[in-house]
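Read-outs: derived from the displayed coordinates by stated rules, not from any lab. All figures in this text were calculated on a predicted structure; none of them were measured in a lab. Cβ atoms are built from the backbone, for glycine too; each structure is taken alone.
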Structure P
Amino acid sequence: MEGEIKNFIMVWASALLSLWYCHMVGKIISKGAIRFFAILPVILFLFFLPLNLSTIFLGGPTSFFLAWLANFKLLLFAFGHGPLSTDPVPLSFPNFISLACLPIKFQQNPEKPVHEKTSKGSGHKSSLNYGLKIAVLAITAPIYLQKDHIHTKIVLLLYALYLYIGLELVLAVVAAFARVYLRLELEPQFHEPYLATSLQDFWGRRWNLMVTSILHQTVYSPVTSISSHLIGRKWAALPGVLASFLVSGIMHELIFYYIGRKKPTWELTGFFFVHGISLAIEIVIKKAFNGKCRQPTVVSRVLALAFVVATALWLFMPQVIYAEFDVMARRECIAFINFVRDNITTDFRFKSLITLNKG
């Protein structure tokens with residue numbers, strides 16, 4: 001544990017130094033190919049850094065923040081796009097590094113009054129909302145101890161629940177610290193995805209909105225622009241959707257490799273490819289019926305959630321077991337508890353020794 005903490009500090013110190021360099025490059029080199037080649041070594045370096053960590057609780061978020069979010073934002077920054085580009089006035093260095101490597105983005109209309117920000121559809125959560133989700137984790141967690149006596153699909157469903165709530169809570173904590181540090185209103189990352197009425201609604205407006213935004217700018221928009229010249233504007237969105245989901249699948253394979261160091265089986269990519277194809281079909285149907293083919297909200301929510309859960313249990317969650325994330329998480333929790341206990345005991349003995357010597 002102690003060695004991993006030292007590596008964690010080293011990784012993030014190296015990342016911050018690299019981002020400082022990119023911030024300086026942005027000041028002296030105009031957007032375009034020259035800026036891209038100037039920061040390309042940093043992009044490659046950020047892909048390498050997570051390999052220095054081997055835990056799920058430190059290595060997992062670090063690989064997501066640096067190898068995915070920071071690198072994709074730097075790619076946009078190289079060509080004058082994305083949240084890091086604020087021409088003609090550049091971002092301050094604290095804001096630059098915060099936006100680069102954290103799953104946050106500034107509220108587009110921060111001047112709105114509070115009651116508008118917390119209105120229906122804003123995505124902002126109350127303390128009660130998070131409290132209920134923590135309670136769900138606390139209530140269902142003991143079931144994990146009986147997993148050997150429970151059907152595999154039920155266990156996978158519980159893991160999916162833990163993964164969603166855990167990810168939302170982690171991102172909410174990161175955003176809360178950033179909000180206090182930056183003194184700015186930040187947009188939420190999740191908007192109750194279990195209430196989605198379609199795949200478009202789930203992936204575009206409810207699930208991990210930071211990733212959605214980054215993929216939209218780095219993959220969807222360029223591919224759609226190129227496709228519009230080849231197949232026309234009406235259907236140009238389809239290649240953009242497929243490309244976005246394919247890239248997302250590959251990045252998930254990479255993140256899973258960083259954490260578990262297991263050879264990819266490409267089932268994660270298959271999961272996102274299935275959803276990309278399904279979302280493309282959904283778009284085609286909506287265009288064919290001009291949006292008139294609508295089901296009752298309750299029915300559409302049940303169908304959307306059922307499809308997401310079924311495909312996750314089929315392709316996504318088995319990879320969590322394959323990578324042994326559950327085993328790693330349990331082992332690391334025990335190691336952390338022992339680490340804290342040993343340090344508290346050592347500190348207590350040290351203070352007691354000093355007291356005796358003084359006596």
Structure Q
Amino acid sequence: MLAMLASMTLNAPVGAEQLDVWLGTSTPPAGRSRGIYHATLNDRTGALSKARLVAEVAEPGFLALHPSLPVLYAAATVDGAPSVVAYRIAGSGEQANLQKIGAQPIGDGGAAHLSVDRTGKVLMTAQYGGGSVAVFPLSGDGAVGPRSQLIEHEGGSGVVADRQDAPHPHMARVSPDNRFLLVPDLGADRVYIYQLDPNKAQLTPSGAVQTPPGGGPRHLAFHPNGKWAYLVNELAMTLSLLDCDWDAGKLSVKQTAPTLSPEQIAGERFNSGSDVCVHPSGKYVYSANRGHDTITAFKADPSSGALSLIGQVPVRGAHPRNFNLDPSGRWLLAAGRDSNTLAVFAIDPSTGALQFTGTVADVPGPICVVFGADRAAP
């Protein structure tokens with residue numbers, strides 16, 4: 001491990017960058033978290049600064065950045081109402097802070113995920129409990145306007161009792177060309193496709209792809225070539241490769257691979273897939289396993305996108321609901337919600353294997369990790 005870390009350090013750019021790391025958290029009554037936290041990651045050494053509270057707010061579970069403005073968005077609870085909150089990012093590095101711009105109620109329960117389109121004109125949320133997708137226009141300064149649209153999904157697949165008796169949208173992810181919004185629905189075993197008009201802040205239904213029955217599609221991530229997407233199926237502990245035909249506005253499932261073997265799953269009290277990230281090089285794909293509390297690494301075939309297993313590593317924490325890769329692809333940060341931890345792993349550029357660096361930061365209830373702008377470090 002030391003040799004690999006030394007090699008990565010030598011290959012890193014001269015002059016370290018301190019990367020902003022924004023952390024969404026769970027804030028239960030008996031928990032430690034009080035809102036959104038911030039830390040910095042040294043992209044040369046993998047060192048993390050101490051996490052600081054930068055915005056006091058209830059249940060800021062998922063975060064998203066504006067594509068061009070210094071604005072951070074959170075799906076949170078404001079005055080008892082599930083809402084979308086906008087914050088202006090002030091300061092830099094370890095002095096970075098958040099200034100609240102405003103909030104808008106979602107009106108159909110809390111959002112499990114939110115994202116901003118690539119032009120910065122519209123924000124979209126997925127409501128797991130409400131079974132819906134909501135759309136909000138964004139003003140020129142990044143402020144969130146009143147909800148412009150709410151689309152209710154209908155019906156669950158019924159394959160897994162108590163989890164698929166109703167629709168449960170779990171993510172709202174914009175396509176690489178910004179023409180579509182993809183919404184994995186855990187309850188329906190489908191990924192819904194919507195045409196996106198950011199100028200009107202409107203979605204138009206455009207079909208869906210049926211995913212493996214009982215899989216429970218949760219989150220997806222795109223390959224850098226834009227032609228493939230990787231979908232984590234929460235209930236089945238699998239990862240599916242999707243072919244993306246953007247000209248036709250269609251998706252198709254080409255492969256589904258287990259993230260854990262039957263032997264690894266056996267005996268665990270709770271197992272579920274949570275999130276997926278694709279390496280910036282497109283060579284590797286990573287998926288998180290709650291219960292087993294590991295990250296599974298795959299190699300992606302360069303010609304087909306097909307997955308082959310590299311292996312798993314423990315996250316050095318409990319309940320990894322979310323993780324993320326830094327923009328350079330040298331580091332992976334894994335959040336442990338139930339262990340109040342954020343662990344740092346180095347990524348071997350030649351194999352995609354993960355190596356624990358020995359760094360585990362204390363973060364209360366982390367469930368979302370978002371990298372912000374690069375900032376020069378001395």
For 25 (percent of Cα pairs over 37 Å apart, calculated) the corresponding structure among P, Q
P
Among the shown structures P, Q, from which was the value -1000 of helix-only ellipticity at 222 nm (-39500 (n - 2.57) for each DSSP H run of 4 or more, over all residues; to 500) calculated?
Q
For relative contact order in percent (Cα under 8 Å, 6 or more apart) computed as 17, the structure of P, Q it came from:
P
Structures P, Q, by mean count of other Cβ atoms within 10 Å over residues 81-88: label with the highest value:
Q
With distance in nm of label points 7 Å out along Cα→Cβ at positions 225 and 337 coming out at 5.3, pick the structure among P, Q it was computed from.
P
Re FRET efficiency 1/(1 + (r/R0)^6) of positions 177 and 241 (r between Cβ atoms, R0 = 35 Å, to 0.05): value 0.95 computed from one entry in P, Q; matching entry is structure Q
Origin of the derived value 0.8 (distance in nm of label points 7 Å out along Cα→Cβ at positions 193 and 209; candidates P, Q):
Q
